[in-house]
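Each structure below appears as structure tokens.
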Structure P
Amino acid sequence: MFDEKVLWKQRFGNTVKELGKYFRYIFNGHVVIILVFLIGTAAYYYQEWIRTLSDDFPVALIMAIILALVATFSPIFTFLLEADRIFLIPLEEKLKPYFQRSMIVSFFVQVYLLFIGLGIFMPLYAHVNEGSYSGFFLFFVLMSLLKGLNIIIRWRVQLYVDVNVHRMDSMVRYFVNGAFLYLLFSHASLWFFMPIIVIYVLLCAFYFSQTKHMGLKWDYLIEQEEKRMMSFYRLANMFTDVPKLRDQVKRRKWLDWLLRMLKYQHENVYTHLYIQTFIRGGDYLGIFMRLTIIGILALYFITFGNGQILFVLLFLFLTGFQLFPLWNHHQNKIWLQLYPVAESLKSSSFKKFLTKILMIQTILLSVPLFLKAEWITALIAIGAGLAFSYVFVNFYRKKSIVEKENI
């Protein structure tokens, strides 16, 4: 006799156990110390920045724009597996309570993220509103209701096959959520909320009527669940080996010119492999681009003297730390052992490659300092960044490379 309660408890328990296994490696003592330092530093400069703001700072608009993203992005954790597309499809009608529990779990996880996001913005909000934190509880309750509504709508939208419907829905909900939050943070009259409430009622009525007779899109749900787990495994892979991590390859033909710059020589065999993996394999290029862009924007808009040098070093550390798994990206590829080159060439090629990547990022991160005419700070940042890149790769991470070579 099939019992969906037992199935859900098993899936939920296995997922929690799997996540917990890797979280032990992620939040080890070393990482916790770094996180405490980062959070403390960020909180200090955030508070200093808030003190420089005037009372007419558009805090309501900024909070609405950013928190609307958190409210709109409403993934539903279904805990489905690849084999479910075969074995569970005949039981779809009996699985309604299963997916209801999944939606409840998803709601509480995402409400927690909303709580953190709102907590981060409240000092900024209080500064502009004469130091008042009195609206926090009301904001949190209304935003929680908004998140629940978004999760319900998102579940109905996932019944559509056309991904264009998904994109359009996300866009519409983002603007409606943003308008609601802007009115909320601006203390607007209740009458201004009425059109938004009407829009939400119409959205719910439309999606429920249109999807009433639609079945679950099992392929899509399983694909989304696999993507979420692969994202987590890529994060965990920065701290320990993850056997379940699948390789993802993206062509990125527009970056082929980087490969053409490298000569096809005996001593460049591993360098060519690492560059190609950086460009096309996993999310290495995305990590580099995201951290570089965030760092550039932060350094351009936030000015805090020599503290900006520490900021540059911080982003170099984060980039180097997250790119280091590239070292053993091909560890299970037997064909690499057929290379007619010395094993020592592998480690030396990787260290040279990662050093150059961090040095390039150092130059890019110094650009906003030059644009702000902080010449001395920019030059010191470049010197410190180049020195850090060399020390990080050749000393700090050297032990890990040696350990891998001896396995």
Structure Q
Amino acid sequence: MRSRLLLTLLAVIMAGGIATADAPPVTFSQHVAPVLRQHCQECHRPGGGAPFTLGEYQHVYPRRNKILESVEKRRMPPWKAVAGYGDLAGERRMSDADIATIARWVAAGAPEGDPRALPPPAEFTTASALDAADLVLRPDQSFTVAGRGGDVYRCFSIPTSFPEDRYFTTAVVVPGNTKIVHHMLAMVDPTGVSARMTTNGVGRDGELGYPCFGGPGFRIDGYLGGWAPGGRPWVLPDGVGMLLPKGARVVFQLHYHNAQLQPQTDLTELRLKAASGPVQKRLHFMRVGRFNLSIPAGNPRYEIEAGMFVHRPMQLIAIHPHMHMLGREMKVWARMKDESITPLIHIADWDFNWQGFYWFRTPVTLPIASWIELTAAWDNSAQNPRNPSKPPRDVSWGERTVDEMGHAAILYTLDEEQPK
């Protein structure tokens, strides 16, 4: 990374981009602020999910060195997928040229420049896409997260009362409090198991909902939307619908992180738009991975391989790699009948706190007799700072913090299907 950045800087210098006697220096107002506006202010703004804002010079200047380090090491903006492996939509990836701009600015002493050159404030209208939603779901009450409460994973089971199955084509998650909502998934529970996790909506710990670190505690039948910082509405391809079966419950799985000193409350909602025309294909959900893990204590790199044979022609729409705290790496690809490879996704530096669905730019076609294959690796050593067990212990598959998982959740459609 450092060598690549130096090459970028050298190219900029040769092109006359570094301040000289004839060229003004790079400044915050004219050069750096537009970069931060494009890549950072979705979260780093008043009311955003980040602990500080990056909209004005007085906020950015004291953090200039940390900002440079974070973007050079690709920790920010958060996009864990490896570039070029899989054709993924909506990449939150800062270009080498933008990183070089920040580096030049810091090296020049981080001058402010003329405030009149600042770009206009960015506008964020997450909910506007579905102001007239056909269905709005939310928990009955707000949930409170204690000040400096760390990471909290909470599920809320919400009933529905449709007399028949319904299909939806668009989903928008509206976080109630972006200061603490880290990510959210809406899952379909057709059996009602989630309702038995609480008594009158209250969990065994006396709090609204119930804890759900690794999973929601039931067999997921599908997804109805999701959100993470910088996330976009779920808009399905034409003719594809998300099924909400008659009488099913919808479970919100929310990851909260309250960095504030005071308690914070949240009431996140899900807005759904019903299919306006015939639904030709249902959006299905499957998991590809290993579900009988046994990771020895002390092993710094425990690896597995897994795969699934494609029995029916399908189109892959989105993918969600999933591991817990010991996870280090996951790579998923499709192998065609002729042995050619179609890359799907590669997470080389797994971070449990930055996960979610990645959408393919165009659906990935998998013919019959192809394979979906996966490799994954975990670090169960004492040197892993994220290891929840000190000292390390043997770890098996499960939903608790001290358990592990290793699979990719995939949203897909079937070529030959005719929905009911």
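Read-outs: derived from the displayed coordinates by stated rules, not from any lab. Remember, it's a predicted structure, so these values are computed and weren't measured experimentally. Cβ atoms are built from the backbone, for glycine too; each structure is taken alone.
Data for the structure
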read-out: Read-out relative contact order in percent (Cα under 8 Å, 6 or more apart), computed value 19, structure in P, Q; value: Q
read-out: FRET efficiency 1/(1 + (r/R0)^6) of positions 118 and 350 (r between Cβ atoms, R0 = 41 Å, to 0.05) derived as 0.65 - corresponding label from P, Q; value: Q
read-out: Structure from which 3.5 was derived, distance in nm of label points 7 Å out along Cα→Cβ at positions 86 and 382, options P, Q; value: Q
read-out: Origin of the derived value 37, 26, 24 (semi-axes √(5λ) of the Cα gyration tensor in Å; candidates P, Q); value: Q
read-out: Structure responsible for 1.6, with distance in nm of label points 7 Å out along Cα→Cβ at positions 134 and 278 calculated and labels P, Q on offer; value: Q
read-out: Comparison of P, Q - label where FRET efficiency 1/(1 + (r/R0)^6) of positions 70 and 198 (r between Cβ atoms, R0 = 30 Å, to 0.05) is highest; value: P
read-out: Percent of Cα pairs over 31 Å apart, for residues 174-389 alone from the coordinates reads 46; which among P, Q; value: P
read-out: Structure (P, Q) behind the derived value -24000 of helix-only ellipticity at 222 nm (-39500 (n - 2.57) for each DSSP H run of 4 or more, over all residues; to 500); value: P
